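Rule-based calculations on the coordinates, nothing more; no lab input. Model, not experiment: these values are computed from the prediction. Cβ atoms are built from the backbone, for glycine too; each structure is taken alone.
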Structure 1
Amino acid sequence: MLKMPSSTSTGEAVCSYASLDKKLSKAFTDFCKRSAAEENLQFLTLVKKYKKSKSSTRAKLFYHIRDAHLGASTSANPVNLDIDCLEAISRKAEKAILSHGKLSKDLFDEAEEIIASLVNLDLLPKFQSRIRAQMTG
């Protein structure tokens with residue numbers, strides 16, 4: 001049986017799915033694929049990896065995240081972020097690279113919060129409803 005997480009605070013529910021039940025995590029990923037929203041999970045996973053990385057490897061991850069998810073017209077799997085958020089990330093990254101060459105762990109915090117909220121307020125409730133319907137029907 002699939003176990004539903006009780007908490008849906010920003011970012012927490014996606015982590016709870018992955019850590020509580022592998023079957024549920026896969027089901028949620030499959031649901032996101034069918035909902036054309038898998039890029040959100042990919043982005044959150046990459047940002048988590050970015051935050052855990054050493055400062056010497058952050059630039060490589062930054063470019064990967066930027067190229068994969070932050071170019072609305074140029075990325076293969078763009079996430080839905082407004083232009084102000086995208087420009088803020090670019091400015092912070094450019095300033096950090098030019099001044100000392102090191103990117104901060106919090107570079108993607110605003111974008112992460114926006115995408116996690118989208119997942120938690122839109123995708124998770126739809127997924128939970130679907131799982132509940134399958135469990136009762």
Structure 2
Amino acid sequence: MPARGPEPNHELFRYLAAPEILTLRSNLRKLEVPAGDIIVGQGEMTTTLFVIEEGEASVVIKADERIIAVNQVSPGQIFGEVALIDGSPRTASVEAKTAVRLLVMEKADFLAMSDHDPVLFSKISLAVLESLCRKFRENLFGPR
């Protein structure tokens with residue numbers, strides 16, 4: 001397992017060295033979303049991973065005409081892992097609770113990284129998989 005980098009509490013950057021973080025940050029699109037806006041909608045066909053830099057967001061699902069809050073996303077956390085990996089429709093909606101500043105990774109850029117920088121690609125892949133596993137466990141057994 002790679003060593004923890006200078007931002008161990010940041011889900012996407014946890015295994016990256018400082019120069020790798022700078023490289024990655026320079027290649028990610030920035031997005032600002034006002035409070036109350038929907039960042040992504042359940043069922044949308046997108047393949048984007050988001051990194052929360054500032055602000056808070058709520059993850060909600062619509063089931064049987066009810067809206068159920070399933071998670072909160074805070075600075076340093078990511079969402080959109082499933083869409084990034086398999087391109088399936090969004091499993092939930094994410095709404096900005098406060099003004100949110102995001103970093104955005106498109107699937108095409110993620111896959112291109114495997115050719116241009118395979119070490120960085122493997123570290124980011126591990127971080128994304130760890131995030132998915134954590135969320136899976138929390139949904140089954142509750143937060144640790």
- prompt: helix-only ellipticity at 222 nm (-39500 (n - 2.57) for each DSSP H run of 4 or more, over all residues; to 500) was computed and gave -20000; which structure, 1, 2, did it come from?
  reply: 1
- prompt: A value of 2.1 was derived for distance in nm of label points 7 Å out along Cα→Cβ at positions 47 and 103; which structure in 1, 2 was it taken from?
  reply: 2
- prompt: Which structure, out of 1, 2, was mean count of other Cβ atoms within 10 Å over residues 55-62 calculated from, if the result is 14.9?
  reply: 1
query: For mean projected area of the Cα convex hull in nm², for residues 31-94 alone, which of 1, 2 scores largest?
result: 1
- prompt: Hey, P(r) over Cα pairs in 10 Å bins from 0, in percent derived from one of 1, 2 reads 11, 42, 36, 10, 1; which structure?
  reply: 2
statement: mean count of other Cβ atoms within 10 Å over residues 71-78: greatest across 1, 2 for structure 2
